[in-house]
1. Which structure, out of P, Q, was relative contact order in percent (Cα under 8 Å, 6 or more apart) derived from, given a value of 16?
2. When distance in nm of label points 7 Å out along Cα→Cβ at positions 113 and 161 is computed for each of P, Q, which one produces 1.1?
3. Tell me which structure, out of P, Q, gives 1.1 once distance in nm of label points 7 Å out along Cα→Cβ at positions 41 and 57 is calculated.
4. Given structures P, Q, which gives the highest value for distance in nm of label points 7 Å out along Cα→Cβ at positions 81 and 97?
5. One of P, Q was used to compute helix-only ellipticity at 222 nm (-39500 (n - 2.57) for each DSSP H run of 4 or more, over all residues; to 500), and the answer was -18500. Which one was it?
6. Can you spot which of P, Q the value 19.0, 60 was calculated from, given it is Rg and Dmax of the Cα atoms in Å?
7. A value of 34, 19, 13 was derived for semi-axes √(5λ) of the Cα gyration tensor in Å, for residues 49-200 alone; which structure in P, Q was it taken from?
Structure P
Amino acid sequence: MRAGTLRELLKALARGFHEPGDKPRRFYAQVSVAPMNSGFTVLLDARALRGPKGEQLVLPTKALAELVAQEWAAQGESLALAAMHATRLANTAIESVPKVREATAQEIADYAGSDLLCYYATAPAGLLERQQRLWIPVLEEAQAREGLRFIRAAGIVHQVQPPETLAKVKALALDLDDFSLTGLAFGAALFGSAVLALAVQRGWLNGEAAFGLSRLDEAWQEEKWGVDEEAAERTLRLAGEAAMLQRWFEALAGA
């Protein structure tokens, strides 16, 4: 998989794949979890779930298998595949990421190289104050916990980050198993921030908090000008994905 293709995959994961108008009909009655190949799988009736490329869906913890199973059990007469975020992540972790671990880790490092939390507004003063109050403690936490030092910038002009920081982010990513690496890549694309994604993966921020921090600018604009229906729907969907990401990492830990 080329780097450009990988970036498209990560963006698609973060925004939800396009789903055609005709949804496939539900073809199973019961959903359960069963041991398989030193892991766990999801059974639709008696058939083990497979990914789009035919790979068996073998998950490392029972909790993660149950998270995926919950999505399938919650479906109605038709399958809303684009809303099955844990299933999409699991398929990606099994069928795609193992072949492109290096490129996936580099993409996460690239997000760190232009991390959202490093770019502060020049105006209005109220927005700048909010960014400084809420973002700087997260950057300080990343430095204290992971040794990641970032340089803050004013405005949108690109700020080059320390090479040792980007190398450390990539090394942290490569040190993860395929499922955690996939979740981290998903989070970096979702939040526009490798720092926020690492915070959720490490457990020192929850998904809701990370999502809120990722959209300070949007929230400021909504407070001033109101929220339209389409934007509210998108925000609700992305907030759900952030919450799922937290559950994904918790399930990987067996919680």
Structure Q
Amino acid sequence: MRFTSEQRLEDGVLERAFTLGEISGILWTPGSASAPAPLMLLGHPGGLHRMYPRLAARARHCAAQGFAAATIELPGSGDRPRSAAAEEARADLHRALEAGEPVGEGIVDRLVLPLVDQAAPEWRAALDALLTLPEIGGPVGYSGGIIAIGIRLAVVEPRISAALLFAGSFVPRATFEEARRVTIPLLVLLQWDDEGNDRQLALNVFDAFGSQEKTLHANTGGHTGVPEFEGDAANLFFARHLK
């Protein structure tokens, strides 16, 4: 891990950009931390530059609760090389949506499964590096992002103690088997009127989770209309499991 820039935000949070091989990322740490902080991994749908305002706001919300926060760029997003197969699957997805046709399982598998297979090891490598920093001590939470990536990490990464997942992306059928193996505490956010999300599929995924503690918050509104108060609910959830 190599830090490439840093700035102190107005609320005292230290923001540092870093690279890990070809992967770019950002780390935010509380300005007044007196001990190593728990770490929040901030998932997102790809495009760090485009997502930066929302990610920075989430990170500063975390820092106010004493958490460090970090994110990395997804494969095929931002300045990273594009996958021809993923671009073809994405084009097929948009054609189906524009035509008002069901999105076939084959399209979802081609688009999501290779992304999960590449992204999960990268997140774990980033976690390896982040946990060597003296200002970060764990435990670790995962918040947001593409739900299939969050599910994979919840299964394979024992250092993640709790996760907040956003039910707003396509889920391969194979991911249901992984969901049954998730045992960590979960908070799942569902936008009831999400124009691009299959509501029943999202409910089926929630039902499949094997966690003894799993909570679903459903709110009216579209994909980007998650109420601000859910940020407070998320902090309370993570405070129970990371502090």
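Taken together, the values in this text are just the output of simple stated rules run on the coordinates, not laboratory data. Bear in mind the structure is a predicted one, so any value in this text is a computation, not a measurement. Cβ atoms are built from the backbone, for glycine too; each structure is taken alone.
1. Working: P: 22; Q: 16.
Only structure Q yields this read-out.
2. Label of the originating structure: P.
3. P
4. Q
5. Derived from P, not from the others.
6. Comparing all candidates, it corresponds to P.
7. P
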